[in-house]
Every structure is written in structure tokens, then in C-alpha cells.
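Please treat every number below as a calculation from the coordinates, not as lab data. Predicted, not measured: the structure shown is a model, and the values here were computed from it. Cβ atoms are built from the backbone, for glycine too; each structure is taken alone.
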Structure I
């Protein structure tokens, strides 16, 4: 028989170990911030640890059976939780491990990870017990990371990755629904760089955010606006009936963007070139749809900006051709395959030579001499207009210096060079012109810079300031293609320009259209009122020259006098003309 004292000692020892084990278990649970739960399957009783219940504001009576647990589970999660528990009860799963959301006392849902182990008696599950881990903060971080990966940080709009995912879903939907149609609309903001350069990047960011809001207001329920980066946005138009829906939304977008934006107290006008690609059954990859929308947007930009174009397969072929031509043009700039040609400008009074306009030509190794119409649209789409224009300006100034050195003091040759709108988006334009004049030694008074009327018609203080700086250098400024643009008289009065170049469209119709003659007379009268000279472009017949002279126009330029000439031919023209 055992000694009673030994039995009593062992009982005390076991009791002490049990208390210590319980305390260690309690401390472990507190340290891990996990809750405990226990479900007596046969009795149907469910219990959760008090600290865990307290963390979500509940009492023991709020979660005392399985029905109460399910009632507090998020409606989207309750069926899955029930299925997981039933799978454990059937023996399909050895353990319960499932994430779900439970409604706390304050009505907010918190993410939990429920883990449970099985206790069996005689092969029957008697109890499931385990832990409840609060994952809410972890899930919030994960959701934010997922959101940020698929959304633009500036505007909060879906980004390119999410757009591609959404287009992929549309492609799958089209596979299931025969009559389902959708489209992608890509928007490229015109002259956004000018806003950044003139008002600063913060103002540019403000404009982009407001732009996203306006675009969202143009859409129907179910459509999506995305920012692809920079000044590019995209619209995914879901469940459209046909082309008419896309055109209606495109017009709505143009109208919305036509209203001035208030950017840091500055009224800013914005336009967009829009490309539209409709799903017509030929697409398998979402990237192809975006590519074609981009091709159509580039066509819209090349056709005058602030407009929209619908993609057609011919555009793709043209885009491939343009891409090839773009590569060749870049190479031509590097290898001096470009040439400057010079077209004379002649006085109607006394047939005196006023000077030349510098015009670029491309001596293509296979296609021969290409005129600007063949490659300037490609240069503009490829972002090559600024380096191309500057190359022409530098080359023309070098040639001008040589001619004026040869002429001596007896004669002075004048040279006009075109500046495209894109030049005014460059903050260093004035510095570049100064640098070229300094390097070539050209007298600024001999240089004439031509700016299109459309460029000058934009109410842009940056452009006006740039023109004033150029004028302050004693450079003369010409308004090119006057009459074809939209400049107002009040705007013209503010501009420091010296000459109006009458658009060739009015000159061409002089002999057959009395309206064109009246327009020319009006432009000449306006120029005289503002103390400006006039040059008529595209003069091809003596009758046109006579009509222009009679209208009071001062100078003419066109094939009547000479086509654009190489430098050597232009020099011979000067000698013959003098």
C-alpha cells in the first residue's frame, strides 16, 4: 500500500503543475493576442475566450451557439464558413483553418482567422477547439497594397494594369455573349507640357486630377476611366450598342474639356486627341486593343488635335509604315540626310528680292527627295519636331551668314524660319535661338521667325512672353497662314508681330472667287491699320500677283517666282534677280 503522505504530496504537486500550466497557457494566449474558442458538438454549446469577445465588444451570450456565430458572419462569408465546418465534421478535413469577417458591436466587420482541432470519442467528433486570430490590420495593409498596385497614385483612378485586366474580362464576356460590344477610348492631352512648364508641376497635377473627375462625369454607369500615366487617359465603354454610343461619349468629352479649368487661380484650356478602338472580333490580347486606340489617337493628333478618330485596319498598316519612316528619319537627322531649301519672297513693287523662307527636305536614300508633307506628320507624332526645327534654324542661319558675308555691305539677305507650336512648349526656346545666333554670327534683324496663326490664337501667356523676348532680340515675327486660323483682333493687337502671311487658300481662289479677293483686301487693310507688312503665299500666276498688288499686298512667295531651291540654286537666283 502507498504511504498516504506520498499520495497527498503527489496530488499537491500535480495540482501545482496544473495551475502553472493553466497560467502559462493564459499568458501565451494574452501574448499572442489570439482568442480561444471551443465547440461542444454533441451539446451544441459554443464558447469564446473573454479577452477576444471584449476585443470586438461582445458578451458570452452574443456567441453561445453556431447559429449566433453564423448570424454575425459577413453575408459574403457565411456560406463558405458553414461549408468548411461541415467538411471538418464529415472528416473531409483534419483541421479547420478559414478566414472570414465577423460583425463587432460597433457594426464594423473584422477579419478573423479561425483555426480548430478535432477531438474524437469512439470515432465520433465530440469537440472542435482552437484559436481566433484578428487579421484586420494585416488585411487592410494587403488591400491597400493591392489597390495601389492597380490604381494611379495621383488621381486614384484605375491604372494601366487594371485596365488590361478589365479589358481581358470584356474579351471573355464577348466569348460567352454573341451580341456583346465594348470599346476602348484613349485620350492624349494636347500641349500639357506647356502647362507644366509655365505653371509648374503642382498645377499640372491639379489639372490631371480635375481632368479625371470631369471624364468620370462623362461616362455611363458601368464604364471606367483610367489614367495610363503622364497625360494619357483611357475610357472603357462597356455594353455599347455600336459606333454611335462611342461618338456620343467622345463629343461629351470634348465638350467637358472645352470648359476652362481653374488651376491655382489660372483659367486653363485643355483639349484632347481621342482614339477609339471597338471590339469587332479580331482581338485576343487586350494590349492589341489599346495599341489600336493609341494609333487612332495619333491619327487624331496628326489631323489637327482636339478631335477623335475611330481605328480601322488601314491605320495599322499606316502606323507600321510610319514607324519604319520614323526610324529612318531619326537616322537621317543623325547622318545629315536632310537638306534646307530656300523659297524666294519678292516685292510686288519693283520686283525686289526681300529674302527667303527656309524649308526642309529629306534626301531619302531609296525614295529620293521628300517634301515636308511626306515626313513632317511622322516627325510630329514621333516627337521629333523640336530637334528637326532647331536643325533647320541652325542650318539656315549658317547659310544666311555665308550669303551676307559674300554680299558685303551692298546687300543684306533676310531669312524666315518656321517655329512649330511644339517649340513653345520648350522652356529653353529663347536661349536656343540666342545660342544659334551667337554661334553663327547672324544679325538678329536678318532673322524672321514664322509662327502659325493657330499657335498665336491660343490665349497663352507663356507664348506671349516668349514672343516678347524674341522681339526684344530684334528678331522679326511673322504670322503664318493668316486667315485660316481663329485669332481675334484683340489678340492680334497684343502680339509683337511684324508681318501677316496670307494663307495660300485665299490666293489660289483669287481669280475665280470674289469672296477670296475681299478677304485678301480685308487682311491687307487690317495689316495697314496695325502697321504690319503682308506676304501672300502660294502665288502661281501673274493674274494672282496683279490682283494682290492691286489689293495693296506688299510681297509674294510661290512658284511664279521660284519653287524651293537648293542653296546653290538660291544663290544663282539672287545673282540673276539682282
Structure II
């Protein structure tokens, strides 16, 4: 029995008993009270006649003295029965109206509908805990790319926004506390299609509890967590959370990367951007004195990374007792020109407006530019609703927390190898990254590339697995050929291959930017990068035996009426 049906039976027990008693008394009275027919003989209603008469009388849908005109006694009993039945129905209808408006029933019905919708999912899905700005971006992006999502959020107003969004596929959602393990189970944690849980609530403590619950209940599920404090991050790492996103640390590390390796920073931004958008222009932060306005979690991360890069920094903070900035920090707000002058704005090369107030951050940048027009400006954007303001503020770099988190999580979900590749980019240095950037531009032009991963196995690449199992030599170059014209190279490249290798400590060998003649093996994990839409062309070669045979040999095998319709005959040999 469901919660809703159980609640309905409990709340309607007394009203139903009242109605049953009213009908029973009325029917019994009509059976017992005698009538007089036209010949003066006594007669009594049968139970069927009594039930029939009471049914239409009590519900007020009609009236008639059947099967014969009533006697005075029967009419008296009819009058009593009318009042009894009306009172019973008024009470029952009042109980029904009260039940319909009952918040517990609404909650039970929502939970039941949510559970049924989750059980019906037959596609891979992720459980999203929390539905703020980051989750909104993530849910929309995952749905576009073929992944379903299930959302748990405590604030029902946010779920109303979700229900009115233009997401292609329906998203099961429930207003509940995601840190409750029972809620996670209702959301499909044990569902065979559940690929992972993403904790995006505003509380590090709640995200931590979600991660612990998932790890204890189902170790095989991937857990991705948002975190904003180093203590909570260390706690999550202690029990092997699969991926942790700290937006402040991520942005600070990217800013530091832009200082010592601009090309590596550019590669990072391109590969984690939204496919199809315009490529970001090169960013070259200057070296010298930097002013940091705000010394909260974001300011501390920026200060630590810039100091590591050997840059001189000066902090402007209004509440020294709360944030404990280092000695030599300026007390005040960066929104005031006098405070900026005391901090040495005329000698500074860059400024970071990193408070938790968007208005103050814009004011800081505007005031600072009036004092020093050559400043390199970095501002923290806290709310996506202010995007237009920040776009028109002529800022060099904007740190939008929700974008950073969403893009990092997307890269982990859609291309798990991307994080490893970006680590290799950091280690190779600026010159190597500069050459890679040139190759990427030649392939994708001026739009952000589409990055994704594929595993060579029977499920993802059946045609390729069959060819390799039969001893066919397939190299990286084959994957970049057009399956209609093998002489035409697709606008794509293989960034990295991950291969099992027992000789390595972790059992995996990473082959970055493999040569065109690099042989492929069953079990390889491949990271692709291409123009938007090219992945479908590559999928043909990986999944269709005839398409793979053509790009390998140049022979077009005409199997099936559709293929013969285009190419004719039993087969054509193309120029090799």
C-alpha cells in the first residue's frame, strides 16, 4: 500500500463509516416500515427496492415513490432519511475537501509520482542534489547530450522553475533533503541505469553527508561533489570521493596557470568550454603588484596561488577580525578611492574584486580603473542574473562560480579522460601547449571544440572490436577519416589514449597526442576533440562494420537496399 492510499484510508475512515451507517439505517427503515397499496393491503419494500430508492434519494439526483405510493409512515421515514443522508454527505464532502488540501497528501502523491517516474527511466541518468544556478546549467547540458537527470531540492520554488524550463526531456524532481539516505534510494541510487550522484547543495556539510551515504550504500556509483572549504575537501578525499570541485581553488589555479603558461590556460578554457561557442581570446595577465579586494575563501585561494607564482600581493579587507588577513593588509573597502590609493593602486598591474557582493565587485573595478586605466581586471560574479552587467563592464576575466563548477562536472561526466589530459597539459609547459593550440585552431576554427571519450568495447564500438578481434590493424588515422570519402580528413583529433599496462605503477599508460600510425587495442579509452557534430561521423566508423571496412580498405560493401540505393551493384572499389 502506498503512502497516499494509506493516508486517504486513515482520513476517510470516519466519514465513510458515517455514510455507511446512514445508508444502512435508511435502508433498514424502509424495509421495516409498512405501506398500504391501492387495495388496502399491507406491503413492505424488498432490500433491493430500499437500496434503489435510498441511492437516488440520498444523493439528491432524483425522487419518486417507488414501487408504489408511500403511506404516511413511509413518508415520515423518508423525511428522516433525507436529513440523515444530507448530514452524512455534507460531513463526507467536507472531509474530502479537507483531505484534498492536506499538505501530507500532496506530499505523498508527489513522492509516489516521483518514484514511479524514476522506476520508468530506461536511459542512463544522474541524481542531482540541489537545484541552484550550477545545477540548472548542468541539467540542461546533460539532457541535450542524451543523459537523463533526477533532481532533489529542498526549495519547492526552485523546482517550480525546473518544471517551467525548456529542457527537452522530463526531469523527475522531489522537494526533499538529499542528505537523507532514504530519499537517495527513492531517487534511484540502486537503479541499474544510475551512473552517478552529483552533490551541488549550498552546504559543504550536506554535500559531505551525501557523499558518505553514496559511498556506504553503493560503492560502485560515481560521486561528484561541490565544496567551498579546504577542510570539507580534505574530509571528502579521505574516503575516496570520485571527483571534488572547489570553484575557488579551480579558478585560482587557472589564473596562476595564465601567468606562467598562457597557452596551457588557453587549452584548458577551450577544452572545458561549451561546444559551438566562440573560442576565448588569449589572456596574458601581467606580472607585478596585484591588489586583492576581499579575503574570504576566494581571496585566500587567489592569494595563495599568486604568492606561489612569485607575485607581490596586497590585500584590502574590511573585516580583519573575521578573515585574519596577513600583516600589511589594508583595512577598508575597495569601493572607495582613498582605500585603493592607500593600497598603491597607481603601482599595481592587476586587481581582483573578489567579495561575495556583485554590486561591490563592479564598483571596485570601476573605481580602480578611474585611478589606473592600465589595470588588468578580474571580478567575481556571484549571481547569473547579473551576467549582462559583467559583460558590459570591460573586464579581462570574470569568475562565475556556477559556470566553473558546471563545466568541470560536465568534462568529468562526458569525457572522464579530460581531467588527466589537462594535468598532462600543465606538466608539458607553455611551448608544447602553444603548438597544441595551433593544431586545435586548424581543426575547430574559431569555435569551442567538442570533447568526448569513447571506450573500445563491444557496447560502445562493436564494429571496431570485431575488426581488432579478427586481427585487423586499426590505427588512429582510421578514426579521422570520412566514411563517405576516405580521402577526406574529418575535423577531429585524438588527444589521448589510456591503455592498460601492468608495467606502470597504476596499471595505466597515457599516450598523449598519439601519432596517426598508433595502433589501437581492445580496452583502450580514447579522448577525442573535434568540431561540433563530427562525433556522429566518427560514431559511424566505430559502430558500422561496412563503414569501417571502407575507411580501412577503400571498398564499399553494398549490403541492404538503402546502401544499394546510394551506391548500386554488389560492391564498389574506391581508390585507396
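Have a look at I, II and say which one yields 151 for volume of the Cα convex hull per residue in Å³, for residues 109-324 alone, as calculated. Structure of origin is II.
If Cα Rg over 2.2 N^0.38 Å, for residues 117-180 alone is computed to be 1.01, which of I, II is the source? Derived from II, not from the others. Name the one structure among I, II that Cα extents along the principal axes in Å of 144, 53, 48 was derived from. Derived from I, not from the others. Rank structures I, II by FRET efficiency 1/(1 + (r/R0)^6) of positions 85 and 133 (r between Cβ atoms, R0 = 30 Å, to 0.05) and report only the one at the top, that is, the highest. Looking at the calculated values, the largest one is I.
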